1. As an exercise: Cα Rg over 2.2 N^0.38 Å, for residues 41-184 alone, calculated from one structure in I, II, equals 1.21. Which structure is it?
2. Given a computed value of 112, 79, 66 for Cα extents along the principal axes in Å, which structure among I, II does it belong to?
3. I have -9000 for helix-only ellipticity at 222 nm (-39500 (n - 2.57) for each DSSP H run of 4 or more, over all residues; to 500), calculated from one of the structures I, II. Which structure is it?
4. State the single structure among I, II that was used to calculate distance in nm of label points 7 Å out along Cα→Cβ at positions 297 and 737, giving 5.3.
5. Upon calculation of FRET efficiency 1/(1 + (r/R0)^6) of positions 289 and 457 (r between Cβ atoms, R0 = 41 Å, to 0.05) from the atomic coordinates, which of the structures I, II produces 0.10?
6. Please state which of the structures I, II yields 13.0, 39 when Rg and Dmax of the Cα atoms in Å, for residues 657-696 alone is computed from it.
7. A value of 0.75 was derived for FRET efficiency 1/(1 + (r/R0)^6) of positions 49 and 577 (r between Cβ atoms, R0 = 35 Å, to 0.05); which structure in I, II was it taken from?
8. Check the numbers for FRET efficiency 1/(1 + (r/R0)^6) of positions 617 and 649 (r between Cβ atoms, R0 = 25 Å, to 0.05) across I, II and tell me which is largest.
Structure I
Amino acid sequence: MEIKMGKLRRSPYRLFWYAILFLTAAVFLAGFWLLYRDGREKSVQILGASCAPGQELEADMVRIRPYEVESCVWYAGEEEVSREGRLHSYTAREEDEESFIRLEVTLKDGSVYRDYRYCSVLPVLYLESAASYEEVEAERETAVHAWLGGTGHTPDKLYEGDAWIHVRGNSTATLDKRPFKLQLEEKAGLLGMRESRHWALLANAIDASLLRNQAASLISESLGAEQVMDSRQIILIYNGEYYGVYQLYEQIRVEDGRIDIYDWEQTARDAAERIVDSFEIEGEDRYERRKEADRLLELLETELTEDLSWLDTGSFVSEGIERWNRRQGTSYPAVFAMENYLDMDSLPEAAGGVLLEMDFREEDMDPAGKLETNYRQPFYFASPSAGGSFQELDEYISAEIQALEYAIHDTDFTYHRGNIYYETADEGWCNYGDNFAREDVVYRPSEFSDGRFDGLHYSELIDLDSLVNNFLLCEFSMNWDAMKNSVFLYKDLEGPYYIDLVWDYDWGWGNSMHNLNTWYPEEWQTNSAYYANETYYQTVQWNRFLIRDPYFLARVWEKYWQIREPFLENLACDGGILDQYAENLRPAAQANDERWGGCRGSYEGETFEGGVERLKEFMRLRLEWMDEQFASVETLRLSLGGYVVSDQIWVEQIDTGAQEGRTRVEIRSDAQEGRSVSLQVNGLWFYEAGLSDGKAEFWIEDQALRTDGGVNTAQARLLNEEGDYLLNPRGTVEGEYANAVSAYACFTKEF
């Protein structure tokens, strides 16, 4: 008991010393904080980056003592809403929504200090820069300090730090409300999106609804696209001025969490880092050595990514290092055997890891980054941007894209090395006085031949689902830029290309600019001469040839009805998805209208409310018309008019229960020239049988079929004595596509 009592008697002393230690630490930390504050200039600030109705805004002073304050005034817009002779907080009201909340503190010596926040239903991005909004250029980066705030978002989803912006876009870049590319100093997962340094700020200046790009992404996600770039609507405040609603978008780029394919530019950056690590950087100051290493690294990264020819040769000469040595008096090596920094033998075959973009505005770019097909489809390397300087990669990708294009143009949609293919010798001209007809186009035989792709169907070179998704979105949106600009293809080292990346749909659904009329809810975008009047290559764009393939049409028909009722109907109906987005956006959108006087599109000055209704109206009219065209695969074929069947051959019978594991297909023909029949099943499977008394019989194994209830397509073509397809003049365009004497049928089989 005495021992226990002894311990009890000593306990108060322990607590006493603990308290002394705690108070000492607190005084030390408080003193450090005061020293830190005193080291800064006097200022007044509103704590936190967000501001929304019902939120209390706290004021804070740095190096200002309370007795120095003469008055503390809060303003909402131009209205004075609170005034006291001391520092005090303010709680934003409902009527303060979409306006500036400003704090003004006057000291007894007459000096005035101010801060502000923008009160919005949306997150707010504040950019501060020495350059004005109008001075930001497309050609060079402008340094800014970025601060993103948003009510309800945790700090890891916000951002404060240095960043750089430049103007992006084409036609929209010429408008007063400007679109930007935003690059952060550090990676961040802004507002819950995937982490990156690279973002786009879309102005949506021609879209009164502010929802067209949002709708395109939602539809793409519903279609099951492999990649969908996420986005959030925000407010942009630049140098204290309000610039309205912007769409903060994940930028399309090759990196982890975005387009996650092999990154050749990352290989170059890795090489640059290893080269700099090998340098003996002299100097006593560790900070200066690190600073010099960072500058050298940046220099080498730029050189190695802007010219990838070292991947072909294995050697690299740095002109930048040579200039550095002359200027700084250093002696860093400038000639590098790259095998010393990378295991060159283990680098992958240059057969992928590319992001390509189709855009006619890039026709004048450096040929080193350009990749144009024989039908003059203008692609360029978006990643690696210097792909054209990497000869092995450039040659492979150019050949593969060309084989893909020829497969799409072929009679059986398969690239055959021995076939005669064509290329455009003269684009001709658009006769605007004759319904935009393209005249005097000249084709010539092509010398292209590549055995690596011999016998490959287009669906083995490019993902069929992505082609279907792209076609449906092009058609439903009637986008003016569809299959013309902002069309992306990407491919990993192995596997097919993908083409269903969605970008820049503000010209869709009856909207445009430059006084173009795009309100055509009851036409096909794919074969419209009006939509193709701007460039020749739209008259030979891939969708125009895919609609000649009954298997493609069947898959398009199937996908349309898969998303028609559960999604597309709910998208445009009253109270549906778009209305829900509009309801959340409305206060901010109305303020945006006041700032910019409505949109700058084809409906000049149209405001948000009218824009949303016009968007929904176009969608409803479009769906009504498309429902009629999609009544069956046959109505779809007839409406599009690409594939013309022959009355000399027909599918007589398809018996899916003829034998276990097999399906019997009977073809009939009364043609005098035909000696045998080629049957193509679901694109990839080919069979041949002779005609006897006008009949040919085929047995199709289940492995060639979709046995899950999906649509199967059997297309029969007549063959002559030499085994070549008999040509059908109807549907054949010399130099573009040769239609065979053929017919098709669709069927399902389910276990």
Structure II
Amino acid sequence: MAKAAVIEEAKVKASKPQTVWIGNGNEAVAHAIVQIGYDGEGYYPITPSSVAGQEVAKAFAAGKTDIAFIPATSELAAIGVCAGMAIAGGRAVDVTSANGLLLKAEEMPAIAGLSLPMVLNLSTRDVSAPLNIKNGHTDLAACLGFGWLILCAPTVQATYDMNIIAIKLAEAVNLPAIVAYDGFHTSHANRKIKVFAEQKDVRELVGEKPKGLSIFDVDHPHTFGPYMNDDLINTKVQLEAKMARAYEVLPGIFKQYAEHSGRSYNFVERYGADDAEVIMVMINTGGETAKDAVDRLNKRGEKVAVVIPKVLRPFPEKELVKAVAGARMILVGERVSQYGATNYLANELGAALQRVGSKAEIIQRTYGVGGLTLTDDDAEKLFEIAIRWPNVDDPDEQRRKWYYGAWPGDIESNPPVTIEAVTARDKQLNIGQDKVNLRDLSEMTCRFEKHAACPGCGIFVNLNLFLRGIDGPVVLMFNTGCGMVVTTGYPNTTFKVPYFHNLFHNASSTATGVVEMYKRFRKQGKIKEDITFIAISGDGGADIGMDQVIGAALRNDAFIMLEYDNKGYMNTGAQLCYTGIKGQRNSNAYIGPQQKGKTTHHKDTIEILRGTHCSYLFQAAESSPVDMIRKARKAQQTARDGGFVYGKFWSTCPLNWGMKESNGPAAVKAAVDSCLFPLYEVEKGITTLNYDPEKRNKKVPVTEAFKLMGAGFGHMVKPDFADVVADVQGEVDRRWKRLKGMAESEIL
């Protein structure tokens, strides 16, 4: 039997100096982005890709890049920013994962159809539901028909290299490109790799951006993205031609990259016996892991090999067919499940083999979904299935399409009930009263318990206090965020009442649908209970979901929307959201000679929603518990009367603010007393101040709050940030003066 061999281009000596660099896949992506010298990046955080953007933001603050780094308000907004950069002639880059990619989906075929070259780094992750943040390729599979070039990076080294190759390829054929690398397995894996020692060598390799049509050419104006009917099919022909062109030019780009770096790539890699009878095909880290199994099996005399595609679009049909030639059995392992004849890559490989008359059999196994790690032992077991198939013991393993690593459920399982649900035994307190009897309210059954939030988290202090003012049956709906993650770890739940979580941004739309059906079924006599519906957001949900909240407010839908405003995307690593304070330190808004934290003033969601003329808006804080409970009762009555309610809490986040847990109550009080977070309500357009620290001689500078709010804010009390603090104080005072003026008006 022939010895094991790697089918790749021959190694060559690098013509440009390389240096050893240590980091993970996300950091390697960022390193490549900075060295390439992109004009701009649209960014939105989503695990596990977030760090790739954060590292670029850090480099910007430090003055290592002049990239226009734009934190957007949603994934769709982020890639829209990139489309704008590209149509203006700039080089644009983005990073994403899973549901974030699906939110971008509307824009992605448009970018391809408009011939806009850019790069999107996809740290692969399974698409929910149920929510899972680990590795899977369902997001990657969704891209196959978008018209994007797709390169695969199975190692940390490849994430760096493929980024440089991707932009060069994209600009050569005027198509956008995806670099796909495995979430956590590669994105968070620290490795020692080689990178170009000099940035100028990377930029020389990439070259100047080819000139094309520009939106800025006012002397020769063009229409981009017109309405099109019959001619649309011809754009698909053009996309096909560009894919064919990419197939032609990519070998030359691979060769040029090898000459510069000493690292060679090809459409596919084959590792194992030259005369292999059984071949496994896997993308990215699965294929890398399978190499160890190949070595062991080859030593035992088994003729096996693994084929790792490095390019999915353009589809390398000839190279794949050649790589599996001679095999009698091919097992295609994929981190995805398509509910048809078999999975995506297996289908495409099967079609290619059919065209050349191959007699090889193909079986497919879905593996590793939801982040399950494929070990070398697992890879060996998959090889053994292929070697023996169909003569295997397990009937399931005789299937051509099946799952590896799934386990049977236990129909005898009867997990214990750990919390008692809230039922009709709830006290039915008079919702209409203005004065609140705290002793009565303290007897009401809590709607949740036993959450796993960080010590000092303000989310549940606020929600628990607010819910004490709500009587009767309650249905809760949550956006994705810390409030959801720490309360619903399968198979347990925190909630004693009906609860629903869907996506990061659409609790409000979900609530709208639920309320509409509630009204319908009440009218039909199918529901007798008087139910209160509450949707809860935070962790940046006022950015990504704000359009949907505005829609609910404009419709005046009968539910309560609550925002625990913790000043950032805390569940994904403390990236900035627009409710954050100017000067605040975030993981994508750093402190350095070129940047002083977040560059914009805090978004005022209450004032944004004032323009919808909905029924009831309020801000409340744990430092004024009676006020909060009174607002809860008014909110419930408003919803019962058929109106929309939006309430906002100042919610501490000790972990990501870098704050002492014990400082929470004092920090909230200081935010209120400084008018950084005024307590007021807007009822049918009329403003009422609920607390005026000036009249009580308790008003303090914003720095009194910043002193208590930890490392994310503490730098702003230092002399170097005097200009930033003066700007924040001036803006807070301006808004406070305006708010007081409205409160003094009979019509505002």
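1. I
2. Label of the source structure: I.
3. I
4. Attributed to the structure labelled I.
5. I
6. II
7. I
8. II
Bear in mind these aren't lab numbers, they're just calculated from the coordinates by the rules spelled out. All of these numbers come straight from a predicted model, not from anything done at the bench. Cβ atoms are built from the backbone, for glycine too; each structure is taken alone.
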